[in-house]
Structure I
Amino acid sequence: MIRGDLDVLKDWCFEAPYNTLAHPIEQAKKAFYTFDSKVLDVSHADIIAGKIMEQGPVLVINFNAQQIMVVRDAKGKVVEGDPDKILRIMYVWALCRDQEEFNPRAAWKLIDISASSSEQWL
């Protein structure tokens, strides 16, 4: 989602989170915008819940990420974000085991996502 790569996103998400995450990416691509965002650090990753649901086993994880979020137009001008501002984003992801995928490295997909951000104080 940081790179705006819809093919990877579609492969790693179930339909509902894919549609939510893909919409702003599709709008940006229609306007010929590109994503120039970076993940600088990921920390404090924890499994906070695990349960069996009708879709299959679900793990809920949370983690912090330090990111720079920038969208540029076709000329390279920043249209959203700030290349000099580091954001601290707290994520909660729910991952569900895709029962149709036999490869254990590819079987966990995003079923729900929550994020809240704040400016990083250095």
Structure II
Amino acid sequence: MAVHNDLGRKGEALAKAHLEAQGYEVIDENWVFGKAEVDLIAYKDRVIIFIEVKARTGTGFGQPEDFVDARKQKLLVQAADEYIYLMNHQGDVRFDIISVLFDRNSNYKLNHIEDAFWPSGI
């Protein structure tokens, strides 16, 4: 497995542990619809939260969350629409980003950005 895939999996595991420690119920991981993959789907207070996890080892090209661009957001929204339909969810939804920034010693800083973006149409 490529190093960037290992980093991504490590970031997702840390994000999941963070969410569970905060009282979220993680109900799905790496859910795929079409060309989109939602890293984590969680539930808390009757809200389904779609979470994109971004892990990086440096900020030379920007913060990890900066890589959730308009194209990625559109794919996430399409996947979320399908998930909401399949689950017949009638409540609120939210889109979060969890960024994990690792240093050279494998220490990390986790940043959970709630309501990171709000798409039209949902």
For the read-out distance in nm of label points 7 Å out along Cα→Cβ at positions 76 and 100, a value of 4.4 was computed from one structure; give its label from I, II. I
Can you tell which of I, II yields -6000 when helix-only ellipticity at 222 nm (-39500 (n - 2.57) for each DSSP H run of 4 or more, over all residues; to 500) is derived from it? I
Work out the source of 1.03 here, i.e. which of I, II gives that when Cα Rg over 2.2 N^0.38 Å is computed. II
Upon calculation of distance in nm of label points 7 Å out along Cα→Cβ at positions 68 and 108 from the atomic coordinates, which of the structures I, II produces 2.9? I
Suppose mean count of other Cβ atoms within 10 Å over residues 36-43 works out to 19.6; of I, II, which structure was it derived from? II
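None of the figures in this text is laboratory data; all of them are computed from the coordinates on show. The structure presented is a predicted model; accordingly, all values stated were derived computationally and were not measured. Cβ atoms are built from the backbone, for glycine too; each structure is taken alone.
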